[in-house]
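> Read through the structures below before going on.
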Structure 1
């Protein structure tokens, strides 16, 4: 995507997110920035915490809607991350820490370790973290929202 198109795309995403949160009755400001895996939409405002209730379910739902709306416009492997009050970043760091802890246990015991159930975004974070270790592998098992990540030694 050329620079002009990328700028236009960020603007479209920002406008779309602003319209969705406005339709939800929330007064929030959206800022869109480049992210290692695509774009990051950071929401700010006094009502941002409304999206964080019930372990961030509102934020997860908004992220799914945004990614569904722009899936075809994103490069393969890229996605749009929606965050508010640094919530997602904090959760991502927790997941990475938990994955590293379980990776160490797999190496120490030789047995597989299980993490979950996790949504697709969270599973991806774990798979990427496990992928940094050439001795270990990860795979998703289960159905729907009950999918778990199994971390084990490579055969």
Structure 2
């Protein structure tokens, strides 16, 4: 049961599954819905988490058997976990931003300071940018981007 799943601290098992797919797989993006201000999500109660992993080896490959198959996705919702390889025509343009420096607690605190309601569900994403990474926070009519600079 995943009623208090910490999206960042508890992801080791998902990291291991991605590395079983490709040993060089690294977290490239994270999309969540329903992560609470304490950084946890009720994955049995409607919250959703999607981890995207990028293999640089696959991204650079010219082997037709793996061309474009550089991403490994893991989705978790309502107690179900699905994991699969994803094809992306832009593999060579994708990059790994590095591990998040901020936590969901940090991003929630910034959003609340900016006017977000901590009682409302939020969609929070960790995404690569041209020079690093950023967080996107959306809840109701509130939306804001935050640098990953904690």
Structure 3
């Protein structure tokens, strides 16, 4: 592969850092909103948040797939060291900026992962509470339709 082609492929990865950061910021906001609406039991708003999360997730997934295809073309093994290794090939003047941005992408992704786990715990707690109430349907205080 020519150096020019390799340079173009690397430049594509670097340009997509902006999109990645913007999408992760949007995902973070959607997940914070989802948490607020879950706690308030606002079903319609939860659906809207979930749609937003799905939309952003599809963009992130498409970009990750594109990045993995570029890794194949560049003969770079995918994994945690792939992008930092490629950053080492960037012009010296860009390396620090790219390294900082890649670290920020990782930090934002971890924040989103943590919010996802928290939202999952909220849903699990709500599920457990409802299951408890429905199990208590034998008491005269809770309405329970007959189940076959």
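> From which structure (1, 2, 3) was helix-only ellipticity at 222 nm (-39500 (n - 2.57) for each DSSP H run of 4 or more, over all residues; to 500) calculated, if the value obtained is -4500?
For helix-only ellipticity at 222 nm (-39500 (n - 2.57) for each DSSP H run of 4 or more, over all residues; to 500), the value -4500 is produced by structure 2.
> Taking percent of Cα pairs over 22 Å apart as the criterion, which structure among 1, 2, 3 has the greatest value?
With respect to percent of Cα pairs over 22 Å apart, the highest-scoring structure among 1, 2, 3 is 3.
> Sticking with this structure for a sec: With relative contact order in percent (Cα under 8 Å, 6 or more apart) derived from the coordinates and found to be 31, which of 1, 2, 3 does the value describe?
3
> To continue, here is another question. Could you tell me which structure in 1, 2, 3 was used to calculate FRET efficiency 1/(1 + (r/R0)^6) of positions 63 and 119 (r between Cβ atoms, R0 = 25 Å, to 0.05) as 0.65?
Details: 1: 1.00; 2: 0.00; 3: 0.65.
Value 0.65 for FRET efficiency 1/(1 + (r/R0)^6) of positions 63 and 119 (r between Cβ atoms, R0 = 25 Å, to 0.05) corresponds to 3 out of 1, 2, 3.
Bear in mind these aren't lab numbers, they're just calculated from the coordinates by the rules spelled out. Note that this is a predicted model, so its numbers are computed, not measured. Cβ atoms are built from the backbone, for glycine too; each structure is taken alone.
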